[in-house]
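Chemist: Structures follow.
Here, each number is a calculation from the coordinates, and none is a lab measurement. Only a predicted model underlies this, so the values are computations on that prediction, with no experimental measurement involved. Cβ atoms are built from the backbone, for glycine too; each structure is taken alone.
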Structure 1
Amino acid sequence: MTLKNASILVVDDDTDVLTAVRLLLKTEVKDVVTEKNPQLLQQLLSSRKFDVILLDMNFTSSINTGNEGLFWLRKVKELKSDASVIMITAYGDVDLAVRSLKDGASDFVVKPWHNDRLIATIKEVLKKRDGEHSGERSSAAGTLIGNELLGNSEQMQAIFYKIEKIAPTDANILVLGENGTGKDLIAKAIHQHSLRADKPFVKVDVGALTDSLFESELFGHRKGAFTDAREDRAGRFEAANGGTVFLDEIGNISLQQQAKLLSVLQNRQVTRLGTNTPIPIDVRLICATNLPISELANENRFRKDLIYRINTVEIIMPPLRKRGKDILLLANYFNAMYSKKYMKPQLKFDETANDKLLSYAFPGNVRELQYTIERAVIMAEGDELKASDLLFSPIEFATDQNEEPSELKLSAIEKNTILKVIEKHNGNITKAAKELGLTRTALYRRLSKYDI
């Protein structure tokens, strides 16, 4: 069904919302009906047929559930309406909206929305509805298999499900997890399955930007704004207009940088250095950090209002050691990849190799597994990989599977490991940081900490 032939029902107790949606849709759809009182849903659905219902999550009513949207969604389903339901939610209720998807909603939109995004969401729901009626089925979890974002474990299947539901929305996403777990792959998958997939995906390692570079890189500058500004330059937010900005290492930016970023997100516009002219932007924001959420909640380190802005929906990437047989799935994937790269016949893991992989804690997570398999493929002489062919990183970490060493002992291990890796790479900080699973900025902080 095309949008032009669709009948839309909008149920929201905010008159301004109803007016705005009616004005937006009246020239786009066959007809649009608005209603303030959700208790009239039964009467409306019994008297006429709708293709899509836009349903608010919260109403001022006598129903004291705390999430009226879920209550009325269930009522719609009980009435056996053929209409697809799109939930309307505010930033603070996104978790409820995600739960509504399990209760039968087709999608959700977050207030305030961009008009073109709302229309695109309705089109996508109508397309999905037509596919379901014709017997077509799709699985985002299946399409996500590839690009190293693999997993049969319960944790990864839950993440795939979440990506399937949140990708088509414009909700801002915060991805949490240890170094090497694949947070950047999550960001790419969300973009690729979003309505912005044909627009730019721009990644910025903000943790590596100094205060002097932060504004110029993100928001752009005018020629002459500072010493090396030889020409006008658009920032990363402008470059990503219409698409997605992925800010990696967001937990490492200063309070001053946080204030500037918050201003841009609130106003939806950037001002290039050296000018006073604001430039409107339309971007979807995905952020990632290896810091636990408890540290981000410390206002001495991170602004609470910025946390709320970037954390509409949260995805936590589990460490590899907690993903069970996903380790073998990934190992086989990397084995095939590097066998092809180095023009070798694909090797097989014997039982001892599998046992060794499953019993190792992988402090460097998927990244460490990848380098381990690459080394093994390069050095292999037979057609089989044994436990002795798998050489793990010399870096020692305490994990929740082992007893933690004393602080003194752990510091000594960390210092010695850093020295060995830097020496191995002849002082090349970039290569050393990569092997250690750190950013260059994080490695410099440790060098300063240990007076190296």
Structure 2
Amino acid sequence: MVTFFASVILLFAGYAIYSKVVERSFGIDDDRETPAYTVNDGMDFVPMSWWKGWLIQLLNIAGLGPVFGAVAGALYGPVAFIWIVFGSIFAGGVHDYFSGMLSLKHGGAQFPTIVGKYLGNFARKAITVISIVLMVLVAAAFTAGPAQLIAQITPISFMGALALVFAYFILAAILPINKIIGRIYPVFGAILIFMALAIAVALVFGSEPIPNLTLQNLHPGDLPIWPLLMVTISCGAISGFHSTQSPIVSRTMKKESEGRKVFYGAMIAEGVIALIWAAAGMTFFGGTGGLQAALTAGGPAGVVNEISISLLGTVGGILAILAVIILPITTGDTALRSSRMIVTETISKWVNPDKKVIVLGITIALGIPMFLLSTIDYTFLWRYVGWTNQLSATIMLWTAVSYLMKADKNHYIAGIPALFMTGVVCTYIFYAPEGLNMDYTISIIIGSTLTAVVTAVYAWKIIQHKRVRMNRSY
């Protein structure tokens, strides 16, 4: 239990201390008007209080990600705590802060536009495609579960439930942000937080101790920690999906100093939630063997349901049902909304993106593949979410590096996690079954070589930057 408590303390310390370092590196100015006021279109650009923005950001980036992902990550044992803590503080928090604040700085720009400004037009085009594919996959993967549960507990058929969910998605994506999302997300956020805290209290006062990290349980048998753990637990440590969601909230912020609470703070909150559910997965089933059997039998939804009912009784059962239905939907609706925002921003040179018929047409066009993909196997979809997600995160970190370097600021706060994540995605794509499915050792060698090449390029850019600075000083 010591490892669990130490992890929670470190996460809060990371917010209290390191988030201020990150904020200073960006350089805020509350005298600058934010896009919520300079644009204020009554649709996406609407001033909102920071706490509503925080709750919207938390639901946007979380949903069931830090629950399902953390439960699966618990198969690796207490080493998952290390990744959640250090990933959240030094990678995820940095990633989310810069994805939100660079959007704010550039008038509420979407993720691909920000990438294009700092990494070039080719990177912008590539990340536009990657982002839309990622959001379509995420929305589809997170929609089938709620629809199946609705079909089980009501007379509505699976396809009928799916149609209802997507009807809500369309409304949430085209109506002003303060009409649906701004009103119901605080309630949904409270459910997510209450559920996690209730599970934490039940674990702490339960009969089974939460496992501590030791040298004996550092490696979980046949599961290689690198790079699988970093892809399995993404929400709760670092997730590229967040960079597509942060611009939604950046368009509602009243001042720049709110960014630390909203973006970095939501990431730390998500890390705490992931920590709690990882601890629950490790503790409740008496080890990774029991957890693996439970996941095989009922999937992550079954595991969450069993833990909730056993630890919290009837209330837990109700919370589990609400969570499995509501929380994935809060990821799907904003995935569709941000997809719509990316596409409208991309085509704004050719058509008027403010026309309601254009907005509706784009939203429906994006919703159709989400709907169709949601009818196929969740696990199949999720395989392809993982790598695409972490590739997006890596690109966002390198975008932050470019911004900080051009601004003569501390680029290492983004550069070091960017190199780490480069190693993750380069190794994973060669090793994973959904990738090239190569031998583990060969995958490590190729991934390390590619990372070394990127490191050399980064070092060369640093040398060039220092030369330019020296020339300026003369």
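Chemist: Where does the value 3.1 come from, among 1, 2, when distance in nm of label points 7 Å out along Cα→Cβ at positions 5 and 245 is the thing being computed?
Modeler: Label of the source structure: 2.
Chemist: Tell me which of 1, 2 gives 5.6 when you compute distance in nm of label points 7 Å out along Cα→Cβ at positions 29 and 429.
Modeler: Considering all the candidates, the number was obtained from 1.
Chemist: With semi-axes √(5λ) of the Cα gyration tensor in Å derived from the coordinates and found to be 44, 29, 20, which of 1, 2 does the value describe?
Modeler: 1
Chemist: Out of 1, 2, which one gives 30 for relative contact order in percent (Cα under 8 Å, 6 or more apart) as computed from the coordinates? Before the final figure, lay out each step's value.
Modeler: Values: 1: 11; 2: 30.
The correct label is 2.
Chemist: One of 1, 2 was used to calculate mean count of other Cβ atoms within 10 Å over residues 325-332, giving 23.6; which?
Modeler: Clearly, the read-out refers to 2.
Chemist: Right, another one. When you work out mean count of other Cβ atoms within 10 Å over residues 261-268 for each of the structures 1, 2, which one comes out largest?
Modeler: Largest one: structure 2.
Chemist: Could you tell me which structure in 1, 2 was used to calculate helix-only ellipticity at 222 nm (-39500 (n - 2.57) for each DSSP H run of 4 or more, over all residues; to 500) as -24500?
Modeler: Of the structures listed, the value fits 2.
Chemist: Identify the structure, out of 1, 2, from whose coordinates FRET efficiency 1/(1 + (r/R0)^6) of positions 13 and 213 (r between Cβ atoms, R0 = 41 Å, to 0.05) was calculated to give 0.30.
Modeler: It traces back to 1.
Chemist: Given that FRET efficiency 1/(1 + (r/R0)^6) of positions 189 and 229 (r between Cβ atoms, R0 = 30 Å, to 0.05), derived from a single structure, equals 0.25, which label among 1, 2 identifies that structure?
Modeler: Clearly, the read-out refers to 1.
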